[in-house]
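Throughout, read-outs are computed from the coordinates displayed, never taken from laboratory work. All of these numbers come straight from a predicted model, not from anything done at the bench. Cβ atoms are built from the backbone, for glycine too; each structure is taken alone.
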Structure 1
Amino acid sequence: MNTDASVFDNFEAGKALIHSLEQAIAFERGDKTKARVSVREIPTPKYEAGDVIQIRQRYQLTQRALALALNVSPRTVEAWEAGKNKPSGSSSKLLYLLERDTTIINQLVSR
């Protein structure tokens, strides 16, 4: 009989793997209590005036339309594009998402 500790280590690792898979299956079936969800912050770029103009033009939007999509005033978009202010907070996150996924704009504005 092999009493090597590594055999038991592999057994414990296997049990842990099975337990993790059971949690994943429960999570997929809707039981959110059996699994941990890790959340990590995605760094948001700092947007300059030219960046905002480029994003708006990419989607062929007016300043007013971009303002509606981002839930800010048209004057805010105007100030960003003039370099008087910079997008921050949720506006930066939304601009980031717009850059990464071209389908999002259709969910934010009706054309």
Structure 2
Amino acid sequence: MSHDPHCIFCKIVAGQIPSKKVYEDEELLAFHDIRPHAPIHFLIIPKLHVPSLWEVGPEHQALLGRMLTLAPRLAQEQGAGNGFKTLINTGADGGQEVYHLHVHILGGPRPWRTG
């Protein structure tokens, strides 16, 4: 499995940096965002280091499918009963700050920002 020793999300996957976990299995990890932009705000990341959506290829199709099909279940478990928003920032112009593929799940009573 690909791992970047300088990536903060890889360090979270490795247990070197603590996180408030929502879900974990062999391929995926979900945890609360440290700077939430909504009452419910967590991330779903692959344990495999993929820098961004730019680098995704056909070999990642099943992984992306698992990430997105997991989102509604976890959103509901976290209390997003009236809907949620998914966000994937890609590249500098797309607002990506951490270069490890991740999906933001945001929900809860509005108004909230998605900065």
Value 0.15, calculated as FRET efficiency 1/(1 + (r/R0)^6) of positions 13 and 77 (r between Cβ atoms, R0 = 41 Å, to 0.05), assigned to which of 1, 2: 1
Comparison of 1, 2 - label where relative contact order in percent (Cα under 8 Å, 6 or more apart) is highest: 2
Structure with the greatest value (metric volume of the Cα convex hull per residue in Å³, set 1, 2): 1
Structure (1, 2) behind the derived value -6000 of helix-only ellipticity at 222 nm (-39500 (n - 2.57) for each DSSP H run of 4 or more, over all residues; to 500): 2
